[in-house]
Structure P
Amino acid sequence: MNHEAYKQRALIVKAMAHSSRLMMIDALAEGEKCVCDLQQLVGADLSTVSKHLSVMKNAGIVADRKEGLKVFYRLRVPCILRFFDCVEAVLRANTEEAIRAMRR
């Protein structure tokens, strides 16, 4: 794999590297949501939520559509959720290792 491909991977991972964005991705796993729903979920102002969504859209994680004055977002490629499975596996391994270390 060339250097540019690694840069593209890093762009996607960086676009997910915020707790609010992870919450939104998780919520979008249930289906399309309007910005107002995502704003309520993360408890941030509209401009902050819009900025997070813009970062994820530019990375290709989400797509949007407009309906009247509302903007709805969906996961562009739902397989991104499998990344969470891997993250959870790392967290479990870290916890297990910490427990083993405490028992020593």
Structure Q
Amino acid sequence: MQAGIKSEHWNDANGNPEGGTTFGNGFAIGWQHGPLGRDNERKEPNGAFVEDVIDACADRIRYYQSGRFASDYNAKALEHLESALAALDQRTKDREARAVEGTHAN
């Protein structure tokens, strides 16, 4: 059962992602506000990343799969979440190879 979410997503003056919030029954997420920067100008994260939230969901389903709530549905959902994480990891590696990871550059 889905209870629904409420989100606000913010942009900077150039239209780049600049953080936001997402709330639902039992959770509140403050998204990363601005880019982390690169090399010696790298900043500490100040919010959640999509990858971490997906990983938290996958962790919960792995927990279900380890007990009496294991099911083919959970296995399929886990497969999709892990696929999403792999795609986002490839995106990060591509951005790192182009030296744009941590910036708003495409």
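All of the numbers you see were taken from the coordinates with simple rules; none came from a lab. Being a predicted model, the structure only gives us computed values, none of them experimental. Cβ atoms are built from the backbone, for glycine too; each structure is taken alone.
Quick check on the output: 34, 21, 12 is Cα extents along the principal axes in Å, for residues 6-45 alone, derived from one of P, Q. Which one produced it?
Details: P: 34, 21, 12; Q: 39, 22, 7.
For Cα extents along the principal axes in Å, for residues 6-45 alone, the value 34, 21, 12 is produced by structure P.
A value of -13500 was derived for helix-only ellipticity at 222 nm (-39500 (n - 2.57) for each DSSP H run of 4 or more, over all residues; to 500); which structure in P, Q was it taken from?
Working: P: -21000; Q: -13500.
Attributed to the structure labelled Q.
For which of the structures P, Q does the calculation of Kirkwood radius over Cα pairs in Å return 15.9? It would help to have the intermediate numbers written out before the result.
Details: P: 15.2; Q: 15.9.
Comparing all candidates, it corresponds to Q.
For structures P, Q, which has the highest computed value of distance in nm of label points 7 Å out along Cα→Cβ at positions 14 and 78? Before the final figure, lay out the partial values.
Values: P: 3.0; Q: 4.2.
Going through P, Q one by one, distance in nm of label points 7 Å out along Cα→Cβ at positions 14 and 78 peaks for structure Q.
Say we calculate relative contact order in percent (Cα under 8 Å, 6 or more apart) for every structure; which of P, Q gives the highest result? Please report the intermediate quantities before stating the final value.
Numbers: P: 25; Q: 19.
With respect to relative contact order in percent (Cα under 8 Å, 6 or more apart), the highest-scoring structure among P, Q is P.
Rank structures P, Q by mean count of other Cβ atoms within 10 Å over residues 38-45 and report only the one at the top, that is, the highest. Write down the numbers at each step before the final one.
Values: P: 15.5; Q: 9.4.
Greatest value across P, Q: structure P.
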